[in-house]
Each structure stands twice: as C-alpha cells, then as structure tokens.
Structure I
Amino acid sequence: MSPHRGGTAFLNRACILGAVLFSLSISASAQTPEPLRLSRQQAIDEALVRNPALAAARAQVEEARANVVTAAAFADPTFAADIAGQSHILNPASRSGSDQGFGVTLPFPGKRGLRRDVATADLRAAEFNLAQLRQQVASQAAQAYDAILVALRHREDLEQSKELAADFVKKTQARFLGGTVPRVDVIKAETDLAQAENDRFASDRAITTARAALNRILGRAGGAPLELTTTLEVPAPIAVIESLEKLADSSRPEIATLLAQQQGAISATKLAREFWMPDVNLSVTRNAAEGTPTTFTSGIAFGIPIFFWQHQRGEVAAARHREEELAANLADIRAQVSLDVQTAYTNASTSLRQAVFIRDHLLPQAREVFRVASVSYGLGGSSALDLLDAKRTLLAAESQYVDALGAANDALAALELAVGAPLPPPPAGEQHP
C-alpha cells in the first residue's frame, strides 16, 4: 500500500468519526430539555395548575356537584306486568288474564328542596376545601422557591469566601517571602482556602434538594431543570394585626366550610323532622281477564310513622346533635384562626425586623471590619488570626442575612396562609415594623 493511499484512508476514517461524534453531540443537546424559567409568582401559578393534589380536589368538587343533581332528582317511575291463569309455568300463552301497571313516587312538598340544600352545602364545603388546599399549595410553592434562592445566595457567599481565601493565600505567601510571617500562616491560609472549596461543594446538595422539592410541588420530575428569575429581597412592611384578624375571619376557608356545613345541617334537621310527612306512591293498573271487560285499578300508598319515637330518637336527634357539633367546631376554629394569625404575625414581624437590622447595621459593620483587617494585613500590620477572624465574622453576617431574608419571605407566606387571603398593603402610618 502506498503512503498516499494509507494517508487518504486515515483521513476518511477521521472524517467519519468526526461526523459521528458531531451527530451524537447534536442528538444529546436536542434531548436536553430547556430549563423552565419562573418568577416567584409564576411558580405559584404553575403549582396551582399542575399540582396533583389540586387535581384530585377539583375532582372531588365535581363529585359533590353531581351529588346535588342526584339529591334533587325525582324517583324513576315503575312499570309492572303479570299474567294469570297459566296451565303451565313454561306456557304463558295459556294465560286467562294479565295486568299491566304504572307507578310513580311523589315526594312530599319541600323534601326535594331540602335534599338539594343538604347536597349543596356539601358542594360548598368541597369548594372551600379546594380553596384551602390552593392556599396551602401556593404557600408551599413560595417557600420552596425561596429555599432555592437561599441556597443560591449561600452558594454566592461561598464563592466570595473562596475568592477572599485565595486573596489571603496570595498576601500570606507574599509576606512569607518577605519574611514578615512564619510558614504556619501560609498553611493556615491554604487550609482556609481548602475549607472554602469544601463548603462550596456541600452547597450543591442544598441547591439540588431545594430544586427537587419545588419540582415536586409543580408536578414535575425532581431533576427537571429550573431557572429562577426573582431575587431574594427584604419583603415590604405588613399591616397591623387588627386588620389582618378581621380579614382572616372572613377569608379563611375553614370557617367558610363550617358555615356551609351548618346550613346543610339545618336543612338536614328539617328534613329529618318531616318523617311525619311521607312520600306518596301512586299507581294505575290495567286488568284484563278472559271473558270479562278490561278494567283499571288505581292505588295510593304511603308509610305511617306509628313508631315515631324511633325517628325522634334516631335521625332527628342525630341531626340536632350534628348542629351542636358544628357550632362548637366553629367556635373552636375561630379561636384557632386567631391564634394562627397571632403566631404567624409575630414570626413575620420578627423576621422582617431581623432582616432589616442585619442589612442596615450588622452587615455593613462586618464588611468594614474585614476591609480594615485586610488592608492592615496587606500592609503588615494585623496578624493572620485577626484577618481570619474578621473573615469569619463577615461570612457569618452574610449567612445570617441570607437566612433572615429566607425566613422573612417564608414568614410572609405563612402569614398569608394564616389570613387566608393576599396580604393588603398597610395604610399610611399603620404598618410593622
């Protein structure tokens, strides 16, 4: 084989291999899904549409809606037919007579409406349960979104820590070469850099876990890519607690659910007490006998509640006690709602004050201390321990600030859930803090 031919064959194989690798890279990139870009509000909206638990709750509402139709439906009419005078059971043609009857059940006036009222109350309760679940899912989505933002901000702080540690290593090595610090300071600086790198690796786990949690709420696979467009900021001030308690009393789905159930229980009690007024069955029968003219028979049937005490001690008593139970539950849930608002308000106001204090006081002071220590160390003034201590103080303050931001936003989401409605803006002069 000539050298020219061998070189041509090698070139051809290289071209084929390159084409295959290129096609494989194109295929891999085509299979990689585009990340879902979401703001905080978009994540909440997406969760309200795609969350599986909400889909189940919506189906329950439709079931309750169908039950309203069933409760208010008229009974189907009945038809009955018979033949008489057969010479043999398997010989219907030998009959000497036959009867055909038609019947219909008429409910006592008002009963059908009461049954509809009871079923409608159940429908309203199902709708309020759906509203409550929507609020819970929205709060979970907001907190899961904030968890990702907190993890990402911690990652940024750790990146900054790594950069500061690398700068510390450079300054220490320069001072060591200048003979102003011992070798042990270089080792301390390098150890600090290694620790910063290790912390940065550990932060990846928190980010992955937070993204998987949000994907779960959004009804997506845990590893599906996400891209967040909202930044972590200090929330706006909140209104005074008195206005929030009033809003909660009129907005919490749990209270509305019990009020709807109370209306249904009242209708159920009225319906139970109407055992004195039974439904009426009307029937008409055509009688045909051989050798006699055709006749008709009309009938009416209804129950007689002679054992009335059984009804009074049974369904009537159960319905009455159900009303008492719901009244007690309503008083208890109103107290619980007030406690929820008080607790959530305290957490939100405290978290908000902490975030503002760290932002305006603690963090600037920590940055200034580190700046002074870093400049002094570079000029040969302070020691390595002083600079490391100032660095740890700065990183701790930044970590506290990020945690405070996440806690404040989560507390606002929890307060909104406790109120049961979007938080109103505070009037001028009436806000906290």
Structure II
Amino acid sequence: MKGFRVLKAVAAAATAFTFYAAAQTNAAESVKIGIIWPLTGNAAAAGQASKAAAEVAADIVNNAHPELGDLPLAKTAGLPNMGGAKLELIFVDHQGNPSLAQQLATRLITQDKVHVLMGAYQSSCSFTATAVAERYGIPFMVGESAAGNITGRGFKWVFRGTPIASDYARTYMRFFADMKKQGKKIDSIAIVNENTDYGTSVADAIVEEAKKANVPVALRIPYSASSTDVSAQILQLKEKNPDVVIFISYTADSILYMKSMNNLQYKPPMVIGDDTGFSDPSFIPAVADAAQGAMNRSAWAIGKPGSTTYKINEMYKAKTGRDLDDTSARNMQSFFALADAINRAGSTDPEKIREALTKTDLKPEQLMMGYQGVKFDETGQNILAATYLIQLHDKSYELVWPDNAATAKLQWPMTGGKN
C-alpha cells in the first residue's frame, strides 16, 4: 500500500507538472497578426501612422494598462483566456498595389503562418487581400477601407470595423440639412473623386444620397490619384461654382488640389475632405494656410485631459511626436475589436476566432472612437459605426458637428486660400 501511495503521488505530481508545462507553453505562445499596409509609396505616411497605432495597441494588450478604463484587454497583460499569450505583429508593405497586396496576403498565410490578417488601407488592396483570406479560411479585419464591395461579396471570413461609403454619404446629407436650417446656402455640390474602388464607391454613394435628399450635384470629376496637374479640374469647378466641394482623395492628390486651388485663386464657400488624404499627417503641414476652414470627416476625438482617449493619444504622441489621426485611430479601434474576439475565442483556431467575431458586441464605453458600438452583421460590416465632421482651425482639426459633440464653433465659409 505504501508503494502504491508513492506511485500515486508520483503520478499526481507528473500530471500536475504536465498541466503546468502545458499552461506555460500556452502562455508563451504568441498570436500572429499579419498586417498589410502601404509603408512606402504615395500613401506611406498613412500606412506608417497606422503601423505606429497598431504597435501602441499591441502594447496596450500585451502589457497591463489599468489606467485605460473599460477598454477591452487593457487591464490585463496579454490575452487572459489564452494564458496571457502575447500579440505578435508582422507588417508587410503593399506599396498601394492591389496585386502585391494579394501576393503578400498569401505569403503571410502560407509562409508566416499568421492566425489572422488586417489591412489594407486602399480599398482596391483590401478587395484583393480579403479574397485570399476567404479562400484560405483566415479571419481578416478591415480597419479603414470604405468601398462597399469589400463586404458585399457574401464572404464569411471578412469583418470591417469602420463606417463605409454609404455611412459617410448619409452623414454629409444630414450635415447639409442642418446647415440649411441655419441659413447656409447649399444649392449645389460638386464631387471630386480619385477613380479607384475607394473614390468611386464613396462618390457613387454621395450621388445616390444627394438624389434622395434633393441636393443637386452640379459636377462630378473622377481623376487619377497619380495626377500631377489638376488645373483643368479646378477650372471646371470654377465654372460651375458649387457651394460645397467634396474631395475623395488620397494624400498627394489632396495636397495638389489645395495648392492648385490657391494658385488659381479658387475658393468655394466650403470644402469637405472625405478623410484619407485630408487626415494624413503630412496634409496640414503642407497646406495649412490654403486649407484653413476646410472640413473633414472623423470618428476620432482626442477628448479631455484625463480621458481614456486622451491617454491613448499621449501614448501615440510619445511614440511618434504627433496626434492620432482618424485613419490611424480607426485602425487602432478595429485592432482592439480583433484582439477582443481572439481572447473570447480562447484559441488561435481560425473558425473559433471567426465565430467570436460574429458575436462581438462592444459598447460605446468600451471604445476609443465615436461609434455607437462594434457589432457585425451577416456581411461582416460593423452596423454601429458612425462619424463626426471636423474643421481645420489653425494647425489642427476641431470637432464642429454634430452640435451635441462639438468642441469648437463651425466657421462658414472657409477662410483659407485666396479670394
């Protein structure tokens, strides 16, 4: 009996050690997130800003930050449902090339063995990369791309945290209705859009919503984002003389348009940038004087000192020397939603992560963005995403609409540029 008890004790100790070792292995195992962004090329500034945002977000998840309130996973170090496993980020650069984005997505899955994917900024690149994820059965989180066709293909592995083209279009129409009530003249608008998936999708949505709202579209100008001369387009705007011009543009072309408008002495009563180039970190330093009073859409606001958003922005600023912008902040929010789902899945199994994403139900107090929440419909689209309108005052954007969230007074007409 004594020998039996010794053997039993040894067996119990061995079993306990096995469970301990398994727990340690699980705790040490990292979750690989493959992230596809433009880190070089025309949109490099936006890609690099989002890369920094993802790195800050990974630090928040991987290390305890109880000061960040109800932000999911901030209070613990690592993923608690996976024994404290850490997030490992693998970045690749698609350079704004949809074919390269497709190739890199394949490489991340087949060679780097990532557990989930994220990206890809330009909608045309997200469109191709997500098709690869769908084919291999790997969850893909789209953080910022707005084209409707990305989540309109019946895919089950693609999720998008950001508002989309139709959301932005409806926001602009609500804003115009408010402005008309305040006596602002909006008899016609013009739309200037880069001609890839992003610009075309948003412009189409604005035309559709404008028709419903009885807002005349005086002119629509599609153009190539690689254009080096937009004088002809500006002369067209001058001739039609719309009350508002909406630009759906990437970085280099946004800057080119603002500079060219100034040089040609054209200034409409109001310019609205559809985020993207207008939110790029290089935009304000390049054209702050010419673009004073220009508006932009954004779901991001730094918030008051001491708030969770303010603290996150301070972390980002310590890393980069600048504030979060809307694009990088939307990517950070989608990153948190993805990490939350991985933790709830308690596994790196793709199907379990996908299932957890379908059950996501984050509340406003758990977010860093001005969304009503994060909850995905059957297409993978966040149905609770929302956006604000901000305006360039001096060297920074201020939240000016809707009134109940505004931190500064809307200036109409815009003041920048030559009369």
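Only the coordinates and a few stated rules stand behind these numbers; no lab work does. Just so it is clear, the model here is predicted, and its values are computed rather than measured. Cβ atoms are built from the backbone, for glycine too; each structure is taken alone.
Annotations
- Taking Kirkwood radius over Cα pairs in Å, for residues 176-303 alone as the criterion, the top-ranked structure out of I, II is I, with the highest value.
- Label whose coordinates, when distance in nm of label points 7 Å out along Cα→Cβ at positions 224 and 248 is calculated, return 2.0 (choices I, II): II
- Of the structures I, II, the one that -24000 was derived from, the read-out being helix-only ellipticity at 222 nm (-39500 (n - 2.57) for each DSSP H run of 4 or more, over all residues; to 500): I
- Parent structure of the calculated result 27, given that percent of Cα pairs over 36 Å apart is the read-out and I, II the choices: II
- Highest-scoring entry among I, II, by FRET efficiency 1/(1 + (r/R0)^6) of positions 120 and 168 (r between Cβ atoms, R0 = 35 Å, to 0.05), is II.
- Computing semi-axes √(5λ) of the Cα gyration tensor in Å, for residues 240-335 alone across structures I, II gives 28, 13, 12 for structure II.
- When distance in nm of label points 7 Å out along Cα→Cβ at positions 56 and 136 is calculated for each of structures I, II, structure II gives the greatest result.
- Among I, II, which structure scores highest (criterion: distance in nm of label points 7 Å out along Cα→Cβ at positions 296 and 320): I
- Structures I, II, by relative contact order in percent (Cα under 8 Å, 6 or more apart): label with the highest value: I
- Each of I, II could give mean count of other Cβ atoms within 10 Å over residues 200-207, but the derived value 13.4 comes from I.
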